[in-house]
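Values in this text are rule-based calculations from the coordinates and carry no lab data. In this text the structure is predicted, and so the values were computed from the model without any measurement.
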Structure P
Amino acid sequence: MKVSVLGAGSWGTALAIHLARSGHGVLLWGRDPDVTRRIGTERLHPRRLAAVPIPDGVRATSDISEARSFSETVLLAVPCAALREVLDAFGGPDRRAHRFVSTAKGIEPDTLKRMTEIVLEHHPGAPVAALSGPTFAEGVARGDPSAAVVAERGEGFAREVQREFSNGAFRIYSSSDVAGVELCGALKNVIAIAAGIVSGLGFGHNTLAALVTRGLAEIGRIVLASSGEMRTVYGLAGMGDLMLTATGRQSRNRSLGEAIGRGRRPAEVLAEMPEVAEGARTCLAVPKIAARAAVEAPIADVVLEVLHGGCDPREGVERLMTRALRAE
């Protein structure tokens, strides 16, 4: 298979490396011509995953029209906020039918759309799948045994992605629960910020375990009310990814929360981060989604207030701990 990977950040680069190792031809597109040129000449990314050689099976370009013509299979690995812009530059449907795999984990705050829904706006009727799971880019690039799930409503394209993208180091499961997989991937980033906040405040494992457990319940309420499936919440896209992102030191969302818990201002931390912490934007959408679904999302509410409303992190934790008592 030939695959065009749009997005030369850590995750797009890691997936390009993985696909090339699996025998596929890969064209990696990035905005910065200097980055793509150096990938071609040095076989290393100058800014991300610098210790992992990039196989010769990966070519790099900053020309998105070249990426469009290279393959019918397009893997989208750009930040959520950039997806519409990249799709506009990529262009709409033509005689060559493209198929898309979205890997971005977020929700558009204004429209409350998931990433596959945005892709379908630009390419109505195209096969569109969502790839998600507990996968840090560094581990996938290094070849650590990892697992993920790919979801598509019709499942035909998802099963092809499952078959072609899996190898001895990366196992992919298929699913038809697109909404559940995408919501889990987006919502766990918000809970991971909260996990970082409580750790940054100096609280121990008791607090972290309680926070993550109740966070999973919060994710489950929203997923079920949005026509998703509970087995997705308890699977790789839900519990698996939440465990990784809420506890892993490589997690950008957890790192954001930790810095805030230690007293840093959210805007300053976000401005200094080399790559996007998607939960900072997704938290703007979660209260609206919860209200639409008529369910409660108290952890997401507090994260929103801390990041965008000036709430003191310790006050936010107290607010959660003093909510009305109830049955589990």
Structure Q
Amino acid sequence: MPYDILIVGGGPAGLATAIAAKQAGLDYVVVEKAALVNSLLHYPTNMVFFTTPELLEIGGMPFVSPNDKPTRQEALRYYRRVTDSFGLEIAFGETVASVRAERDGRPPLFAIETQTPRDGGRIRPARTVVIATGAYDVANRLGIPGEDLPHVSHYYTEPHAFFRKDVVVVGGKNSAAEAALDLYRNGARVTLVHRRAALGDSIKYWVKPDIENRIKEGSIPTRFETTLSEIRPTSVVLSRGGAQDEIRADAVFLLTGYRSDTALLKASGIAIDPVTCGPVFDADTYETNVPGLFVAGAVVAGLQSGKIFIENGRFHGQVVVQNIVKRLAQ
């Protein structure tokens, strides 16, 4: 028998959709290629959220924290507790390879091909599909020589391995500022490189004066209006105003932002907005141009990933399920 809903992605938006589906009495499954809330798992180890705990809540379950701003570790624990408390049905380690709409009958039926490293592929049938794959899997690449060298990463986790090493951090927003501060305070020699003349205004209010003061006092040397033109095994080549400069780099963090992965969307027949590079969808229902195929969470934003956070994306699932209930009742 086909599922009423198959949800692609086990992040906060996918979990919220699953909770709404279960509460509506629908038969559902969440297919997650890696770990629960996998994006949060790859956030910096000591990260503190910009928001308050209650704005991360899903399913009406309280997020209790002694802190005004919850930590990454607290969020991981909260979403595990939510998953267990609601008994959510999640297939881990299963990657969705394709979503194919079978048009022979009414309503349409989807054949979802998934793959696992254990037992190969399988086909999961579903009456509707919700894609909630987030916007953290694909980093904004610089497209320069050396970007794929082993000491280069588009994600920052923790500082200990870089004690007394020369580290270059590229970027001018929250991720870059917090990584630079964390590395500096744990004994790394950090240089911050940013293509603009100043850091971004959206940096967390408690981080911005800290990073600005470290820059002013020279603790974190910063190259503004500068870009990387090449990454070498032990150095990087910087470009500014037509001039080039080479500085030592034992590690390089390219923290230049992320975007949603549109490969599955395109392969499923979903139209892509030429401006946002995200899916085309009905803003009232989150249904795409493919009938019965919905999107939820940060994946809806495309390149504009900064507009959708857990705080507002967590409500998408409720809207989606309400519309699916109406659809299935027809």
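Results, tabulated for the structure shown:
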item	result
Per relative contact order in percent (Cα under 8 Å, 6 or more apart), the highest-valued of structures P, Q	Q
At a computed 125 (volume of the Cα convex hull per residue in Å³), which of P, Q	P
Computed 95 for volume of the Cα convex hull per residue in Å³, for residues 239-310 alone - originating structure among P, Q	P
Answer label among P, Q for the case where log10 I(q)/I(0) by the Debye sum over Cα atoms at q = 0.15, 0.20, 0.21 Å⁻¹, for residues 47-198 alone, calculated from the coordinates, equals -0.88, -1.50, -1.58	P
Label whose coordinates, when helix-only ellipticity at 222 nm (-39500 (n - 2.57) for each DSSP H run of 4 or more, over all residues; to 500) is calculated, return -6500 (choices P, Q)	Q
